[in-house]
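Just so it is clear, none of the values below were taken in a lab; they were calculated from the coordinates. Because the structure is a prediction, the values reported are computed rather than measured. Cβ atoms are built from the backbone, for glycine too; each structure is taken alone.
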Structure I
């Protein structure tokens with residue numbers, strides 16, 4: 001990866017369509033509500049996403065979400081994302097997702113993905129995976145990740161997934177309150193922990209944890225920057241300017257839309273390069289010679 005040629009690193013994109021298995025529509029009410037909430041039905045393949053980001057001269061972190069325990073929906077294989085990264089190392093950084101309910105078997109899978117497939121981090125979605133991040137159940141998995149010195153990215157705040165489904169699809173928003181990551185940051189103080197999204201309705205909790213714990217970052221994905229809470233922009237411009245990361249939640253928000261709104265959202269000029277690329281380079285430990 002040539003870090004001098006790319007203009008930004010998007011730390012939050014989704015692998016939406018598998019090329020190796022059909023879409024699992026076990027619970028189609030989630031897909032229908034998802035399309036209504038986000039006003040989109042198009043879900044690009046992994047390769048389409050890679051080519052799109054390459055055309056923009058951007059690098060990207062990509063992952064699936066393993067919610068097999070809570071939702072009963074078959075996941076896109078982590079290996080598929082990792083193999084795509086092997087074939088496209090100039091732009092793609094692979095993260096994996098493993099449901100913490102898989103316990104020691106999940107930890108074994110994480111170890112294999114790190115050693116054999118070169119994954120560079122792990123994504124968790126507490127609401128759709130059905131767990132509190134500080135639940136000791138997840139620590140078997142965290143310990144493997146920590147041993148490899150890799151980052152962990154956690155969804156936080158409201159979830160568009162399940163919004164509008166009867167009873168929210170039984171998904172609990174409370175699991176994604178970022179205050180629970182305070183315990184994780186204490187127990188794994190050398191692991192980069194990324195709080196994903198403006199954490200509405202818990203934005204202040206996220207800012208507090210990020211300010212207090214040196215290993216905690218915030219990614220700015222999931223919202224157009226023009227809707228960011230004022231205190232998020234304030235801290236991004238000041239005390240947390242080295243801990244904010246560019247992210248879109250693609251394909252839900254395109255990088256072009258995000259970047260356009262970012263220019264008008266009140267961020268200082270000297271802070272923009274940090275958010276768009278420099279903070280991610282440091283957090284992900286990237287070099288131009290490789291990932």
Structure II
């Protein structure tokens with residue numbers, strides 16, 4: 001049951017991103033992200049119930065940093081999806097948790113993972129007539145943000161009990177995007193379909209994965225969770241193909257497989273470190 005829940009969570013996350021992409025022609029990635037952040041903020045505040053008035057300055061600083069990471073990570077990822085496609089964008093974003101798992105490690109298996117992932121990234125970003133380097137760069141920005149998220153989340157978890165820290169960060173990010181969303185929707189009047197797609201992105205990529213993962217982690221070891229989460233780039237490529245008709249060539253599929261394998265090995269052999277990676281699902285790509 002736990003494995004099925006994780007599969008459902010991953011599919012929900014990627015289908016939600018694809019739904020958001022369907023709204024890009026009308027309200028753009030910024031409009032979609034604004035709606036998604038609002039949905040995520042409302043959900044996490046309802047679940048985490050942060051006691052904001054009781055937060056100290058020492059607690060607020062990492063929360064504000066986390067809010068900034070939320071905002072930047074989702075905007076850069078969705079803009080990258082718009083430019084280079086879902087599968088490639090999500091795969092490059094997964095370099096963030098992989099890098100966190102590898103940095104500072106002295107294990108030979110981690111060195112092998114790094115040596116395998118490096119050439120695969122080169123293959124994915126190789127110069128072609130259709131290569132969008134800005135899109136690739138934005139996906140790598142999302143990867144950096146994901147790595148920062150993992151590190152910041154450790155600090156927030158140590159200083160603030162439960163899900164209050166993540167809830168507060170999501171609320172701050174949603175409030176920051178509120179005027180942006182109003183501005184974008186005012187100048188680009190949305191259709192009913194576009195708003196529906198954006199809301200679906202928020203629900204499927206934020207609400208559903210967050211709730212399902214909370215349930216799954218009660219029965220699935222955190223280490224297995226980290227390994228299974230590594231399959232998300234493959235799910236993203238498949239959803240991109242089926243929903244958005246975004247096709248990848250054989251070399252791209254091979255590179256994605258290598259990066260997924262490197263993520264899985266790094267997470268599966270990292271022991272307790274795998275627990276820090278799981279937290280990014282609800283707010284990541």
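Values as computed for the structure displayed
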item: Answer label among I, II for the case where helix-only ellipticity at 222 nm (-39500 (n - 2.57) for each DSSP H run of 4 or more, over all residues; to 500), calculated from the coordinates, equals -26000; result: II
item: Structure with the greatest value (metric distance in nm of label points 7 Å out along Cα→Cβ at positions 51 and 115, set I, II); result: II
item: For 15.8 (mean count of other Cβ atoms within 10 Å over residues 83-90, calculated) the corresponding structure among I, II; result: I
item: Source structure (of I, II) for mean projected area of the Cα convex hull in nm², computed value 14.5; result: II
item: Relative contact order in percent (Cα under 8 Å, 6 or more apart) - highest-scoring structure of I, II; result: II
item: Structure (I, II) behind the derived value 6.7 of mean projected area of the Cα convex hull in nm², for residues 43-106 alone; result: II
item: When distance in nm of label points 7 Å out along Cα→Cβ at positions 91 and 195 is computed for each of I, II, the largest belongs to; result: II
item: Given 0.35 for FRET efficiency 1/(1 + (r/R0)^6) of positions 179 and 267 (r between Cβ atoms, R0 = 35 Å, to 0.05), calculated: source structure among I, II; result: II
item: Read-out distance in nm of label points 7 Å out along Cα→Cβ at positions 99 and 235, computed value 2.4, structure in I, II; result: II
